[in-house]
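Throughout, read-outs are computed from the coordinates displayed, never taken from laboratory work. Source: prediction; values computed, not measured. Cβ atoms are built from the backbone, for glycine too; each structure is taken alone.
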Structure 1
Amino acid sequence: MALSTALPYPEDLARPVVTAAAPSSHLAYRGDIDGLRALAVIPVVLFHAGMRGFRGGFVGVDIFFVISGFLITGILLRDAQMGRLSIAEFYRRRILRIFPALVATALFASVGAVIWLLPGEWERFARSLIATALFGSNISFYLATDYFNLGALSEPLLHTWSLAVEEQWYLAWPLVIGLLARRRRGLILGVVGAITALSFAYAIWLLPRDPSATFYLLPTRAWELGIGAWLAVSRQGPAPRWLAELMSVAALAMIGIAVKFYTETTPFPGLTAALPCLGAALLIHAGRSRPWVSRLLAGAPFRQVGLISYSLYLWHWPIIVFAQGGLFIGHDIIAKIGLILTILLVSVASWWWIERPFRLASRDWSTPRVLWGGAAAMLALIALALALPVIANSLSRYDAKDRQLAGYLFYKGDEAYRAGHCFKVGWNSAYRPAQCLATSGKPAIAFVGDSHAAHLWPGLSRYADRYDLVQATAIGCVARIPQHMKPGSCEAVVGGLLTGWLRDHRPAALVIASRWRLGVLDGVERTLRDPLVRRSHPLLVGPIPQYETELPRLILAARRRDDPDLPRRMLLDEMFAVDGQMRAIAARTGTPYLSLIDLMCDAQRHCRTQARPDEPMQFDYGHLTAPGSAFVADAILAKLRAAYPEAMAAN
């Protein structure tokens, strides 16, 4: 979701490290590196805009981290070897490069937050604004991470985590280069290589244990900057033309594969991130020999997009947030194209009227003036953040019922679904089979799957006096027999019930539920044909209606705009196609099927949005509230009793 900020500055505009033994005072411009920026930022914007074919567009951040490490390390080495490295001057450049457009974007996001965010979200936005001003937003978002409260479309500054990662890196990196620059190149390469290797190994190790930390924090991102830094320090000469042509094509394919085939469910940024990072490094190195790919990237279209890529990245996310989560624009191709064109126009304006004037006018500004100006800008943003909730609350027109409904945006789904007890929410999260799989002699209802099975617990628990409830739920694993069950994994939870517990127990019913999508249905039919599953009286529960944004937000907007059709327009069409496929799977295997689409929606796709007045069925895009869970659980029990009357007969 992020990009580098190592973008063109007058003195270091995409310039490589010098290759001669003696440092040069002037480094040649690399237009292909500006083009490489475009190759990264375009997929990011298209991914966030929801364009098909770019589900892995988030790898742009990794590409830009490599570019940043290469360019900035090269500049630091040049200055250090010439005896003119100044930490103050380095931060002067960073402030002038980063602050003008960032402050403008933060002000825009603040105005948008007051207009479009809801009660309770203003305080959260204020915290993110403070964290952004202090370049600690990556840490802030990591600490605030909650599987059920990710709230991407209510976090206009979410993308600034990448700026924070870079600035944290550059707090120490100039000192490291300054200490090492005059020593043997082999020593510098060894230190940079060791930092890179250790960070990479740590990212691989931490990813299954704490994916959020691996994504947001510097120690597991440093290796991406380190790859670029190592490339700068190594001072590799131009490769033979034939080899450069081969490398550049391979590199382009590596990046293209990641953009096309990676998805939000790809484990990232561990080993999988190496593909786009190495692709970027190969393109940078091959570019010295000017192969056709590099000449293409150095052409005007890519180069011009690269020049505005910092503004393009900064502005694209808050515009998308307010367009989709505030204005609720449609997700048809026309709306998406209009959104992308708006982002492009705003970005060009930002580059022309904000970035460019500051670069030109600030050449004669003294270092103390710039440093104090940067500090003043940070303090101004912090002051704005402290005042913003007060301003927003004083201007808002939300009554008590509206605020009650908005409160569901902060619903504690992890507590309601027994996270860390019978619902495994991460590698380090506990799952207690002794309690979750225990029975007492009553007819047992087992339910298995991911969070869309776990959200049945509040409703099913109302039947605990008549049935033993057996819960095997884990984030990231749909309800199907897994091929592998690594200890501590989500597969071990789901597979442990489907292949282990069912061998020793015969429940009255087995409820199979998950967040079914078109790409995860493989293996479901095989699971339903398994003898242990078939003898356990299975019920296949189809996909629940899901929305482009949080349902409470849609209900409030529909009410305030007198637009009752709004939730219907924001439904995800995919769920209706999935429902049809799952209905066919159930028919082929002779498994009773409960269509939540049929249960909650009419033929015109008007779906039930409230379980009771001012109590929404779902608190986010699709997870059930307690009243919503009760509504669905009642339908499940009715279906089970009709399908398996003898087994479901409770004492």
Structure 2
Amino acid sequence: AAGGETEPLGTTTLGSGFLASDRYDNRVRRPWAKIPADSLNLSSIAIQSKVVELQLQAMFDEASRTSLSAPKGTPLQQVGDFYAAGLDEKRLTELGVKPLQPEFDRIAAIKDKKSLTEALARLSLLTNDAVLLGLQVSTDPLDRTRNMVVIGDGELPMSLDNYLKPDNQPIRDAHLKLITDSLVIAGSTPEAAAAVAARVLAMDTRVAAKKLTPLEMRDPAKLFVRMSYADLKKMLSSIDVDLLFSTLGLPTGSEVVVIHANAARERNAMLKELPLADTRAYLEWELLRRSIPFLTPAFLGPSKAFSEAMYGKIDFPPRNRMVAAALPGKLGHPIGQVYVAKHFTPETKRDAEELVQRIRAEFRERIEKNTWLEPKTRAAALQKLDAAKITVGHPQDWIDYSGVDIRRDDYLGNAMRSNEFSARRNLAKLGKPVVPDGFDDPSATLPTVVNAGYSPGRNGIEITAAFLQAPFFDAKADPASNYCALGAVIGHEITHGFDSQGRLYNEKGNLSNWWTDVDSQRFIAETNKLVGQADAVEVLPGLHINGKLAVGENLADVGGVSLGHAALKKYLKEHPEKNKRIDGLSQDQRCFLTWAQVWADKFNEGWLKQILPTDPHPPGVYRMLAPSQHEATFYEAFGIRKGDPMWLDESLRVRIW
């Protein structure tokens, strides 16, 4: 489906001739000749994402041809007209940055605390993002039955290391050039643009030094800082907090949660110290960088140059693919509705839900038989597992976007109106009963994203429609292929509810310590094995996995492989006629090889250097084999003995779930 040279290796290619003295992870990866010129990595997920991209592309092409006759506000009209607006390069080129001029004028008019606050409120709506800082409504981490205001510091466009590490100066230089060249396209002189770029980088660097690190963000005690409204006003004294709340339709006076509190304090200090002209220039850039994907294609030049500085030469996709990639983040549910109707069947949903129940039952049995948990902790674990909500494919209730005005000739306006709809819809939740939105994270759980995800705050798992396709799930495949791909991923997500981070939340998603001290100590001692093993892995010269950052994912992988294989064994016992060797491989062997194929990858070295310090997911080159090494059945399946390359000493194996 994705072309011969990027086709995932079938187990038929491996055959049964390899020996226990081999490392099969290298053999699984070897046939993938090279990473496509327009990609940063090559993996089963990346390949399946390309398949979904082609499915969406066909949908968008069809919608754009028929949307003119579709009723206003229907998914067909909105998707088709939004897509057509993005393809009109001639009009976008002629417009340049004119669509942003009214907002630039408002920013230029900032002269005091009041006008600054009004500008920040407006920018938060137009971008649905934190510009300097952002307000959103979310559930209380201590009581998920109520909504509250959460204050977030503005997201930075680069990772913390790119701002703070001396070795990353070339990337900072490239970022300066990106800002400068983009501002020149927007109408600045080169000299003025360079001066603004330097000020922006200096401001962002100050904030980066105060941000929580990716590892610190996994600690809820550091992530969620509860604060009285009076203390919030003191912390953000450079803006009119009362005005900010009232402008956004929020009542004042209630307790809030602040994320990245020290970074927010630093922003407040800069607003006091720096000239107002610096703040205006910063806000103009922040608005421009978020708008660039919806403006003239002229901005592609600086973006390509920055990408090459980070990763080397990468081909940018054609215009239709870039537009198609941008749309789900703005019309996620309308697109999801059309996609599900075309590409997701009730039969797939039924079969996947049956697999979910089998994996859940296996996990429950393990908790019941667990010998190291004390009764109190074991009972709470069972309660949490039983309360977990696992949803397959798509939400039961779609978000209604019909009131969003989508026009065929207003690409940026479409994006901003969609942003404002989402922002206002979120803010309107304050004071109302909690009704979680399903499948609504543009980067993780939209039905069109190839993924599955666990939310500790919801104690819920969502498995997307796009994920429920081969190679992850295929009703025609043999049992091992499904139990050790989708089944193992389900097990992975369930285990997240009981990993080093998930275990801090109870069955309702509330932050709550339901572990005895003894059980916590035992858990930490076992997971420390995973930390040490990952720390020792050098994925590139001088570049190691961060074991503490990755421990949750690594534990979930161990749980996923183990649960998938155990559930497979039970299924084969019930259906002995399915227990067949295929291409010389037993179902046990195919199980572990299927897992390896799911996570096999090749990667751009520049890309890996960027994501490894920030992403808790270790590279696939580690995930494809390491979790299986903790399973005794893995050694039995392949006849692996002590001294063989894939042997892991029993004392180092993790046995938690």
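When Rg and Dmax of the Cα atoms in Å, for residues 50-289 alone is computed for each of 1, 2, the one that comes out at 19.1, 61 is 1.
The value 17.1 for mean count of other Cβ atoms within 10 Å over residues 506-513 was derived from one model only; which of 1, 2 is it? This value belongs to structure 2. Hey, distance in nm of label points 7 Å out along Cα→Cβ at positions 34 and 66 derived from one of 1, 2 reads 2.1; which structure? Label of the originating structure: 1. Structures 1, 2 were shown, and relative contact order in percent (Cα under 8 Å, 6 or more apart) at 15 was computed from 1. Ranked by FRET efficiency 1/(1 + (r/R0)^6) of positions 578 and 642 (r between Cβ atoms, R0 = 30 Å, to 0.05), structures 1, 2 are led by 1, which has the greatest value. If FRET efficiency 1/(1 + (r/R0)^6) of positions 210 and 626 (r between Cβ atoms, R0 = 25 Å, to 0.05) comes out at 0.30 when worked out from the coordinates, which of 1, 2 was used? Corresponding structure: 1.
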